[in-house]
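In the part that follows, the structures are each spelled out as structure tokens.
A short reminder: the numbers here are calculations on the coordinates, not readings from a lab. Please read all numbers here as calculations on a predicted model, not as lab measurements. Cβ atoms are built from the backbone, for glycine too; each structure is taken alone.
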Structure 1
Amino acid sequence: MPKLVVFEASASEKEFFKKRLRGKVSLEFCPEPLCEENAFRFRSADAVCVFIYSRINAKVLRKLSSLKLISTRSTGFDHVDLAACRQKKVTVCNVPFYGENSVAEHTFALILALSRRVHQSYLKSQRNDFGTDGLMGFDLYGKTLGVVGAGNIGLHVIRIAKGFGMNVLASDVKQNPFLSEVLGFRYVPFPELLRTSDIISIHVPYAPATHHLINLRNIHEVKPGAVLINTARGGIVETDALLLGLRKGILAGVGIDVLEGELLVKEEKQRLIDPSQGTAWQELAKDHLLLRNENVVFTPHIAFFTQEAVRRIQEVSAENVESFFRDRPVHTVTAPKKKE
């Protein structure tokens, strides 16, 4: 019977996988993310099921000598070295669809928290200040929303925005004129979106091409007083650009479900960071500085985290494992082959 190790598993996930895969695989659970330090303990694993905090690179793969399958409980797979997996003939599966509406709804939770100053109101009440000074918000009706990445999640965001009576612009390398007409939004170049949007919401995958898509150079192109929302990946927005934008008033508010140093924040609590790693600590310090700003609303990567979405993730992840060991793998992702 093949051996599956499930990493970063909650109590409910343990219960689910035990019931769903009973008699099909030999199960083991590890509360920690999979990493170089602990990989040797699981060298007999035929398959691993991981979340985004596991970092699977060539060094990890060398220690997992029996590994045949990686099933990630996420749509994004930037935490897995696909090229190294291809070289080692390890199949990688993801969960392509599970919570587009969940993330889109959370996006608007962040937008509304900022537009109606919910966060500031709460902080004032904690100081026994129940006045309204500094709490005037703004209507979403008639405002322009710029959606960076009009894929499955972005389209859900656009639908919700139209319900609020917003004007919507979108920037995407792939354009669908039919959907643009039906949903009533307009495609524009990325620089134009930055210049003209009252609210910018990011929904592109993290990749080399999208690393620091918003950065210290183009933050100056953003419409003064705009609000920036990021529920995608932290590395898409340079933290220094956020700090500069807030300090200079380019950004009136920031709503983030992800951080550029998100893994460091998580590991700090677990005391896994080596203090000698100066760069890592600098990034961590920037994140803490950002989160102390009252114009920043932060949630700890929970945009996807609803009962319905989590159940879909679990079901598809189990399906990925079952299908692979029946020699009919589904939802596979691969690295592009290098050009000769």
Structure 2
Amino acid sequence: MTNIAFFEVEKWERDYLAGALKGQQMQFFEDVLNKRMVKKAKDAHILSVFIHSQVTEDVIAEMPDLEMIATRSTGFDHIDLEACNRRGIVVSNVPRYGENTVAEHTFGLILSLSRNIHKAYLRTIAGNFSLEGLQGFDLKGKTLGVIGVGSIGMHVIRIAKGFGMDVLAFDPRPNRLISEVLDFEYVPLEDLLRRSDIVSLHAPYMAQTHHLMNRDRLSMMKHGALLINTARGGLIDTDALIWALDEGILGGAGLDVIEGEELIKEETALLATPAAEDKLRMLLRQHVLLRRENVVVTPHVAFYSREAMHRIVETTVANINAFRDGHPQNVVNAPKPKMPAVA
């Protein structure tokens, strides 16, 4: 019988998973996985986590029987893939579940800023019905710059065309056929930044994209442009963002993700983190952003619709069953083959 440990699960997920994987030994935890919690699941053969669990080499070392990690997310930067490779542990993700979901939230942030919805709401609940400072702008005829034309980026482009927007895109692997079908133009990143009224980030987070939007690139943007991030917080240098807002280079920012958000989820991890003072300083900067009328922050909920969450658990079950059947799917690493037992 396979021992499967699930972390960061809600009650409805637990009920679904218990029924879909009937006959297996399962453990369910609402908590994130960390060094303390891993001791409760040290005998697991399969581990399933979400984005706030940091599956480090130390955590993996505490699970000697671990054979597979099924992350219930598209991103997998919270998992030490090299450590998994060395141990021969297969890591699977959910490559598609919320393309339209995240794209719709992206436009929720755009509209909140372009029409001052957030600012108007705060003013109205305070009893102020003045229109001063609330004039917005039409999306029709404006230029949207999409950085990262994967599944989500393509949905964003489709919605933008519905608004009558022009679209520029940057991606290291341009697909010319798709650009013709959806009627957008691939351009160099610097060109996109200079010409776009709104820039939306949909790139993966990795070493090459860390602080993709730094001071130099932000300074290239059109004066008063909006910056939207529903991808990963580390794509934006927070200090540079605050500077660009202070200088009026940016007219506003819509952020569903921010640097250091993994520490907000689990505050107890903060004191155990190296350079904790730097982490605390970074989190305080986020509070500076929260106080700005031209910044809209949501708590990493772009993916969080009823339909998307059901797609996540359905794919996770399929990933686990495929691994147990000997045909792993949606594998994101290159695990070292396990050596056969000596007769």
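Work out the source of 3.5 here, i.e. which of 1, 2 gives that when distance in nm of label points 7 Å out along Cα→Cβ at positions 311 and 327 is computed.
The correct label is 1.
Comparing structures 1, 2 by distance in nm of label points 7 Å out along Cα→Cβ at positions 79 and 215, which one has the largest value? Write down the numbers at each step before the final one.
Working: 1: 2.5; 2: 3.8.
Ranking 1, 2 on distance in nm of label points 7 Å out along Cα→Cβ at positions 79 and 215, first place is 2.
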